[in-house]
Structure I
Amino acid sequence: MFYYCPWQPDLRMTAEQIEARIAQCAAMGLPPNTPADAYQTAINALPPATVAQVQEAGRMAAEQWRSMTQWRMKGTHDEEPILPAMQSGLYEYFFLVGGRAGGKSHEVAEAIVELCSNEAKRVVCGREFMASVKDSSRSLLVKKIKDHHSVNDWTINDTELRHKNGTLITFLGMARNPDSAKSLEGCEIFWGEEAQSFSAKSVETLLPTIRESGSMLLFTLNLRFTDDPIGRMAVIPAERPEASFYKVVQFEDNPFIFTSRLMNDLRRSFRISKRFKHVWRGDFDRNTELRIVDYRVGRPPMPDSMPTPQTFYGIDFGGTDPTACVRLHHWTASQVGRDRGILYIDREFCSPCRSNREIVQGVEVACPELKQGRWILKADSADPKAIGELNAAGIPTDGASKGDGSVLGGIRTIADHEVWVAADCTKTQEAAENYRWKADRAGRPTNVPEHTFSHIWDAVRYAIVDENLADGGSVDYIVVEEVE
């Protein structure tokens, strides 16, 4: 792969050569776009020892590039341009996945403009959140139209783009448009930008609505969380639809990368950011800033004289969601000689239940000792009928206290402890890995937990909500501001 050089726009070189040259310029106090003759004059004026230092800086920069690009996801159509694939009629779904600066959106926009300049198409460009058309792909498409030979055949309006052959391109925000299905009627090409943000509800609306013969759904995305519906469709073979085009696009696929200011951000992120693989390489976001529970798998190591823990039980009634029940043990910080106390979850039941009888059976299997009457199962107080049936079955059950702040208070208590999960409690491990704060549109955490993986942690909250677990071993915990 050859890239355009910042010091000579028509010259292309390897990435290692360009990075070495830029680092050498920096070592000599020169800007990266220093012309070749000025660069050569500067290096010729240096003493041999300094030249060696400059050359070493270049070698290290070239090595850093190789390290930055060492890990890469693999798609099934990485070497294929999208336009011929769209023209082939072989594919109904197109997924372009990758990190920042790869040019995914540019490739799709160019393909749409080319295709629609030759044939009348009804195109909808959608995002999950779009306060106005300014938030859409309109500006990029307009740029590609102005660079296209057919520019005089297009009419560019504030809310739509039209070609004289009958092509119509419109823009849609899925989340805030109650008539989104109606807006998609007759759509032949749907382009979903930032598709990692699409909710399950939007996907359920979208997929059956795009049903014209020969229609195509295109999604460009940087993977976010492992439960995002479009992300899962793209990268998990078992969930990927048939007739899918799946391409990974990375920054090293962009021949113009060195002529943009993004290279400074890229180098800095590689050196200092824990999110480099997500932001720049397109991996799932494993950022613990959004993950609520910091946990470990296994039984917690204890002093030789094992202190006796308190044991608690909690249950969250699911309704249409899974019902979750857990057993957990608590050691105070002073008992184990640590800065924080320990919560250890070693029993779980998490499954959809169609009746209260199924709930009773699930609890009986997971925690049969509850029928001894020595412990009380603390439950979601919003379902007194289910609580009554558990008590009737010989499982002592009480409704947990609920009120303003109880959710965040319970989460704070959990976060103030070391959390350990038994190796065979795989549902709890999955819930711990994926229980996250909702992010605002800039990706920053709010103080609202996401719902999908909350059920087990709601059960944990109910188990301990009326207990005083602190003995001076708590830690500072910051709740970030609510989304406006």
Structure II
Amino acid sequence: MEYFPLFTRLQHRTVLIIGGGDIATRKTQLLLKSGAKLRIIAPHVSTELNILQQQGSIELELRPYVATDLEHCSLIIAATNDRELNQQIALAAQAKNIDVNVVDDPKLSNVVLPALVDRDPVVIAISSSAGSPVLSRLLRAQLESLIPSRYGLLANLAKRFRQEVKNRFASSRERRQFWEQILDGPAAEQMLAGHDKAAERIISEALNNPDTLSKTGEVFLVGAGPGDPDLLTFRALRLMQKCDIVLYDRLVSDEILNLVRREAKRIYVGKARSDHALPQDEINEFLLREAKSGKRVLRLKGGDPFVFGRGGEEIMRLAEEGIPFQVVPSVTAANGCGAYAGIPLTHRDFAQSCTFVTGHTKDGKLDLNWTQLAQPNQTVVFYMGLANVHALTENLIAHGLDGNTPAAVVQNGTRPNQTVLVSSLENLARDAQSLTISVPSLIFVGHTVSLRQQLAWF
């Protein structure tokens, strides 16, 4: 281990940065977060450093470096474009036992500045021992996507209860077990979801009765998006890795299902037209029953759970019974499939509004506001409408929409096997006869469809 990782307190201590270019500016902006007293010495500096000096955030001296500048410093950053000067600074600093970092020159440095994942007070430092700063930044980017932004608030919450937990549990083993249940359980999830008071209440109750921790379950209602795993949200991925059991429907792709925690029990509850693997009422009761038993239940739904996904129905019972739940929105099918097909939902020249409509209803009747849907200068997207494509197109034309209006069917949108059929409103039903009704499909109607020829990219 060439460099030993060590966190140091720089608050109110002097850090000297020699240099005033872009690199010096970035180092200054980073070190400002530490509360250090920053001195910048350089003949010329960037606009950003001048602004920081005017704001009183740094001390700035527009002159060349001299040897006496090193006095009373805790850390020195040499960020000039003159290697001989950087070497002179480094040797002088080391002679005085002052830590020094020479930017992009590890041989002259006895400290390196790592890439940081900052969730203050939680800070993760990543270093390649100055061998590959780009690799460190790439690793930081991956960690940024895995660690929720509110982890710092969770750490502060734990800090507030630390003494109470120490007083409550005599042994370190008991304290460790308690915190493991808190930081990987409902209290943490409530905090990460923005429910600070609920998280505090769970910890307080657990201190009085630790047995309540193992009895509290939760439901995660998560949108899986239209199919491409890269469109999942950070929160969706995190909760998919925390669940004990997952209920998923037929629109969830295998690639996304493979991202669910491997140990989680999988239950298929898919729905096709007039063919439900598990009736909706039974799904609702299943979620309730499993959460009451203390499990973390993931309800994984294709698209967005609140856009024709029956998500509201499923969490209604949970709300009535006081079961904790989270709703994680996603890229709904219209947004995702339109973008991947090169069909904008709005455009200043063609569509000033967009309407999402379900192509079939609970009782099987298409009782829609056809007059509103047949208005010009809008894009209409029909979900689950391919089986009723004849009725949809006939009603739109009958209510005044021009039969030459561009229309398209997007099947398996955002997935490798995506197909797009472009037609006109009057010919769409005929042209779509070769399509498979059981395949996930959306129908787009409006003049933005005509832009596909220019904008198709996927």
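Computing relative contact order in percent (Cα under 8 Å, 6 or more apart) gives 9 for which of I, II? Walk me through the numbers on the way to the answer.
Numbers: I: 14; II: 9.
Corresponding structure: II.
Between structures I, II, where is mean count of other Cβ atoms within 10 Å over residues 248-255 highest? Numbers along the way, then the final one.
Details: I: 20.6; II: 17.9.
Going through I, II one by one, mean count of other Cβ atoms within 10 Å over residues 248-255 is largest in I.
Looking at FRET efficiency 1/(1 + (r/R0)^6) of positions 48 and 144 (r between Cβ atoms, R0 = 25 Å, to 0.05), point out which structure of I, II has the largest value.
With respect to FRET efficiency 1/(1 + (r/R0)^6) of positions 48 and 144 (r between Cβ atoms, R0 = 25 Å, to 0.05), the highest-scoring structure among I, II is II.
Taking distance in nm of label points 7 Å out along Cα→Cβ at positions 40 and 256 for each of I, II, which is largest? Intermediate results must be reported in sequence, preceding the final value.
Details: I: 3.0; II: 4.6.
Ranking I, II on distance in nm of label points 7 Å out along Cα→Cβ at positions 40 and 256, first place is II.
From which structure (I, II) was distance in nm of label points 7 Å out along Cα→Cβ at positions 296 and 408 calculated, if the value obtained is 3.9? Show your work: numbers first, answer last.
Details: I: 3.0; II: 3.9.
Comparing all candidates, it corresponds to II.
Computed from the coordinates by the stated procedures, all read-outs in this text should not be read as laboratory data. Treat the numbers as computed from the prediction; the structure is a model and nothing was measured. Cβ atoms are built from the backbone, for glycine too; each structure is taken alone.
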